[in-house]
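S.K.: The data blocks that follow each hold one structure.
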Structure P
Amino acid sequence: MIAYLSGKLLEKEANLVIVDVGGVGYEVIIPLSTFYDLGEAGEDVSLRIYTYVREDVLQLFGFKTVRERELFLLLISVSGIGPKSAVTALSGMSADEIISAIRQNNLARLNSIPGVGRKTAERLVIELRDKIAKLSAVSSEEMKAEGVNSQTSGDDVYDDAISALINLGYQRTAAEKALKQAMQEGTELSVQKLLRRSLQLLAKG
């Protein structure tokens with residue numbers, strides 16, 4: 001099982017990267033929280049990996065920090081939460097927000113994640129409230145990582161943000177409406193800032 005990859009960042013998208021390790025390209029699915037902290041193509045990258053194997057499916061999920069990977073593993077341990085839903089959760093909320101929602105029994109917040117219904121949200125709280133306590137502490141390095149901006153501009157920012165929201169399970173019309181509202185509010189023109197605000201708007205419905 002692959003648990004860690006270190007190499008060159010060959011390609012980078014909001015939900016996916018290709019890492020060149022000794023001439024072999026590994027396609028890795030990532031949450032937006034990891035995307036925000038990655039460098040540009042050609043730079044060194046290291047990711048904590050979860051290898052998902054099921055019947056004829058083999059996928060790699062990558063995370064910038066051990067903490068993110070541990071939270072991902074806790075999420076997928078709950079019935080009704082698959083890897084895609086867990087990545088979507090980590091994309092729509094920071095690790096701290098997810099942990100807080102679970103510990104505070106905030107079902108409405110958890111229910112706003114695409115693919116997570118009321119019963120699944122209840123299971124997340126019941127099954128993870130005690131287990132998640134050890135992840136409550138956050139390092140200063142991780143806090144800084146959440147402040148890293150993507151250095152993309154113009155139409156590329158809008159296109160990347162739309163693509164990311166659609167891949168997370170949101171309808172294009174809803175994604176476009178939220179993005180346009182975020183831009184009208186004067187949200188900084190970076191993929192990170194626009195996605196964070198758009199996801200907040202979408203969660204409010």
Structure Q
Amino acid sequence: MRMRKMKIGFGVTGSHCTLGKAFDAARRLVVEEGAELYPIFSPAVNDTDTRFGTAAFWRQEMKEISGREIITTIFEAEPIGPKHLLDIMVIAPASGNTMGKLVNGIIDTPVLMAAKAHLRNGGPLIIAASTNDGLSIGGRNIASLLNFKNVYFVPFGQDDPVHKPNSLVANMELIPDTVAAAMKNEQIQPVLIEYLN
């Protein structure tokens with residue numbers, strides 16, 4: 001158990017098609033790695049029903065995985081910084097919207113507040129990108145975040161180059177290994193992978 005008793009913030013944003021794989025990784029962090037998970041949901045996940053599952057379903061799943069109530073407001077997320085609540089934070093999936101706001105200092109969701117508060121303390125932030133626009137309008141945001149201090153990426157690649165050539169998705173299975181590397185201030189390599197959906 002590489003992460004026994006480690007306090008990991010797990011921010012979930014609205015790339016609904018990858019929630020299942022992100023939640024599988026969250027479960028592994030708890031069960032296999034021994035981490036203590038602090039879940040944080042953006043409104044897009046907390047309040048929205050989609051063909052990938054209802055908001056109530058995802059809330060219940062995360063409560064069962066983490067054993068904790070989910071942080072769902074900016075007010076609840078703000079003390080993460082002053083209280084030094086987390087050792088590390090993961091955003092999985094990290095939507096293009098979330099990455100664009102983070103790189104520009106726009107803090108208008110609980111996940112973004114948690115990330116800002118955690119980065120303020122110099123803690124490592126893991127990004128598991130999931131965006132249809134990663135190789136188009138969102139590309140510059142990803143490139144900027146790759147150069148941010150204390151920001152690490154879960155390896156990512158094109159998930160459907162034929163039908164969605166601009167889409168990039170992290171291999172969510174690599175979240176635990178990415179966290180383990182970031183604990184040593186290292187970026188897991190390679191960052192760019194051939195991603196098979």
Structure R
Amino acid sequence: MLKCSFIEGPILHRLKYGKGRGQNLAKAVGMKFNKNRNIIDATAGLGYDSFILASLGAKVTLIERSQKMHELLQNGINEGISFGGEIEKIINRMELLFGDSKDILPKLTPEVIMIDTMYKERKKTALVKNNMRLVREIVGPDTDYIELLEVALNCAKNRVVFKQPRYAEPIKDIKKCSHQIIGKTIRYDIFMTN
């Protein structure tokens with residue numbers, strides 16, 4: 001059964017050992033030195049990237065259009081607030097919205113927009129992690145990710161960060177990204193907009 005939790009499991013390991021602002025996610029959104037960011041996670045999913053960014057001092061607005069995923073996220077947020085302590089402080093820097101980011105983004109004034117769509121089905125024999133398979137079953141494929149990226153590029157004051165597998169094909173029909181941050185399995189394509 002799929003559950004969103006910020007008080008147990010891999011997210012706590014990532015929180016404790018994630019290399020702080022030195023990790024690729026933080027670099028991609030521009031959180032170097034003491035620079036905090038106002039970030040919109042336009043494809044919230046289970047909210048783990050948003051939680052990590054909030055733990056580093058960012059104010060993060062999560063947008064989720066799947067009713068089921070939104071409910072799971074809200075439950076995880078409520079659980080984290082009830083847990084109290086440092087987890088509650090982190091979650092207090094997160095705001096969850098329900099709806100389609102393509103409609104919501106133009107009404108906001110985002111500094112940084114992060115997009116992490118459902119990746120295409122893997123061709124390799126190794127399967128993706130169980131949680132991600134369950135998320136995919138709930139949200140389905142993100143067939144409109146290019147439209148979302150176009151909206152984001154028109155709305156972000158500083159940058160748009162597009163997270164995808166390291167060896168994913170470049171996005172056609174979109175301007176070339178300004179630069180990339182490449183990890184072992186993940187690539188962040190960064191589009192500077194200022």
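We did not get these values from a lab; they are worked out from the coordinates using the rules stated. For clarity, every value in this text was computed on a predicted model and none was experimentally measured. Cβ atoms are built from the backbone, for glycine too; each structure is taken alone.
S.K.: Hey, mean count of other Cβ atoms within 10 Å over residues 53-60 derived from one of P, Q, R reads 9.8; which structure? Walk me through the numbers before you get to the answer.
M.R.: Values: P: 9.8; Q: 15.1; R: 22.1.
Of the structures listed, the value fits P.
S.K.: Comparing P, Q, R, where is mean count of other Cβ atoms within 10 Å over residues 61-68 highest? Numbers along the way, then the final one.
M.R.: Details: P: 22.0; Q: 16.1; R: 19.1.
Answer by largest value of mean count of other Cβ atoms within 10 Å over residues 61-68: P.
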